Structure P
Amino acid sequence: MKKSKTRLFIEKKISQNLMIYIKEKQHHFLKNVLRIKLNDVINVFDGLTGEWRSQVISISKDKTALKIEKKIRELEIQPDIWLIFAPVKIFRLNIIIQKAVELGVLKFIPCKTDFSNFDKLNYKNLEMNAIEAAQQCERLDVPKIEKIINLDKMIKELPDDRALIFCDESDTNLPSIYDELKCNLNNYSKWSVIIGPEGGFSSEERELIKKQKNVLRVTLGSRILRSDTAAISSLFCIQSMVDKRQPVLK
């Protein structure tokens with residue numbers, strides 16, 4: 001029996017001895033790209049019960065049949081981190097989604113801002129990106145991607161018990177993100193980071209964000225970073241402080 005390094009996300013609750021039929025894109029990948037064979041082992045996860053070992057029991061033209069054998073990993077508790085962002089160009093947005101999944105984000109909240117140039121999102125593409133990243137980085141869950149919302153509405157609905165980390169490039173005298181996180185680790189167990197569009201936030205939006213009592217205004221350094229770089233940098237800082245399980249670099 002050959003062990004496969006492939007992991008698949010299954011959108012149904014998994015249990016022992018369950019039969020799963022893989023179709024469409026995942027079936028094409030298994031059959032025509034990986035060229036799996038009968039009795040090969042495929043690891044699967046559902047975001048609900050953990051990770052399971054399955055065995056390929058049949059391969060047809062339009063589907064691959066897997067039989068669940070046993071659970072190999074229990075579902076793990078992830079740090080509660082949200083990424084709030086203004087949509088950017090699709091290439092950079094895909095990078096943000098992929099790397100944020102690897103860095104443990106539990107929820108994505110796209111926001112329409114004054115300087116946003118993109119407000120029509122291909123949610124199916126973003127979800128597939130998130131699934132592929134979760135499969136690759138050995139996460140046991142797939143983060144949720146919310147529908148786009150206006151910034152002011154999002155700010156009003158954000159719970160007070162969730163820290164809102166605002167990387168404000170307009171003020172160079174702010175504390176570093178590491179220093180501010182260190183000072184607030186005992187004050188919050190839920191975290192969010194907000195990243196603006198390529199043109200940044202308007203002055204009115206900055207004032208709106210700054211007025212929130214749960215906001216932590218920080219700097220990422222003296223350079224002005226692109227949105228995708230700022231998102232990845234800030235998320236790595238948050239994860240390294242609040243997640244006891246350090247990421248494995250590949």
Structure Q
Amino acid sequence: MAVQLDPRQNHLLAALPMNEYQRLAPHLERVELVLGQSLVESGKVMQHVYFPTDAIVSLLCVMQDGDSTEIAVVGAEGIVGISLFMGGETTPSRAVVQSAGGAYRLRGPLLKDEFDRASTLQYLLLRYTQALITQMAQTAVCNRHHSLDQQLCRWLLLSLDRLPTNELVMTQELIANMLGVRREGVTESAGKLQKAGLISYHRGRISILDRPGLESRVCECYAVVKKEYDRLLSYRRPG
């Protein structure tokens with residue numbers, strides 16, 4: 001049975017009144033995002049914004065020596081490309097596909113036109129941006145004050161919240177790049193979680209076996225971020 005494709009699998013698009021959604025719908029282009037694909041490069045003006053449906057995109061800060069650290073993740077709850085409607089046009093961060101899947105892209109000028117109407121989309125995008133800022137701030141605190149074990153649990157839970165399944169396709173090397181730590185540290189932390197029966201890891205596939213167990217080990221940062229997203233993005237799909 002074929003999977004039904006619908007832009008309103010993205011929560012921001014789903015929350016739009018029908019008349020606003022119908023203005024955008026003819027211009028939404030379905031794209032498949034592949035693992036490792038770069039959607040935004042540091043300092044480059046974006047031509048499109050992306051509304052993920054079942055993909056996850058990582059926002060990364062990249063240093064001059066090439067090292068990088070993830071500052072936020074975006075899934076079906078959000079949009080990639082806030083610099084376009086916030087007026088900055090460019091950003092020093094990169095956006096890289098963390099989990100392959102689908103998205104709908106929209107040309108930047110069309111999004112800005114709709115945003116400038118002071119429409120419902122403007123209201124939703126501003127609330128989403130506030131939630132994203134919270135995630136970025138909490139990630140910075142977490143990376144400074146909490147153990148790698150706790151950071152890995154947070155990362156797994158945030159990713160799980162943005163996927164339709166309990167499985168992630170992700171190598172330990174990529175996770176290490178996301179967290180800005182050594183691969184050996186991720187191997188050790190993932191080994192602890194697997195030994196405890198919380199996850200199963202095999203050939204780049206991570207299956208979550210015990211979500212409550214992960215939640216019992218994670219630091220406060222996950223709950224802070226989730227609570228703020230739930231508070232700011234508690235909209236409902238129109239009937």
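Where does the value 19 come from, among P, Q, when relative contact order in percent (Cα under 8 Å, 6 or more apart) is the thing being computed? All intermediate terms of the calculation are to be shown ahead of the outcome.
Numbers: P: 19; Q: 23.
For relative contact order in percent (Cα under 8 Å, 6 or more apart), the value 19 is produced by structure P.
I have 13.0 for mean count of other Cβ atoms within 10 Å over residues 9-16, calculated from one of the structures P, Q. Which structure is it? If you can, show how the numbers build up before the last one.
Numbers: P: 13.0; Q: 21.4.
Comparing all candidates, it corresponds to P.
Where does the value 3.9 come from, among P, Q, when distance in nm of label points 7 Å out along Cα→Cβ at positions 25 and 193 is the thing being computed? Don't jump to the answer; show the numbers that get you there.
Details: P: 2.6; Q: 3.9.
Comparing all candidates, it corresponds to Q.
Comparing percent of Cα pairs over 23 Å apart across structures P, Q, which is largest? Write down the numbers at each step before the final one.
On the way: P: 54; Q: 48.
Largest calculated value belongs to P.
Out of P, Q, choose the structure whose coordinates give helix-only ellipticity at 222 nm (-39500 (n - 2.57) for each DSSP H run of 4 or more, over all residues; to 500) equal to -8500 when calculated.
On the way: P: -8500; Q: -13000.
Source structure: P.
For the read-out mean count of other Cβ atoms within 10 Å over residues 121-128, a value of 18.2 was computed from one structure; give its label from P, Q.
On the way: P: 13.5; Q: 18.2.
Computing mean count of other Cβ atoms within 10 Å over residues 121-128 on every structure in P, Q gives 18.2 only for Q.
Identify which of structures P, Q gives the largest calculated value of distance in nm of label points 7 Å out along Cα→Cβ at positions 41 and 97. List each step's numbers first, then the result.
Numbers: P: 3.2; Q: 1.8.
Once distance in nm of label points 7 Å out along Cα→Cβ at positions 41 and 97 is tallied for P, Q, the winner is P.
Rank structures P, Q by mean count of other Cβ atoms within 10 Å over residues 153-160 and report only the one at the top, that is, the highest.
Values: P: 13.0; Q: 22.2.
With respect to mean count of other Cβ atoms within 10 Å over residues 153-160, the highest-scoring structure among P, Q is Q.
Read the figures in this text as sums done on the coordinates, not as results from a lab. This structure is a prediction, so every number in the text was calculated from the model and none was measured. Cβ atoms are built from the backbone, for glycine too; each structure is taken alone.
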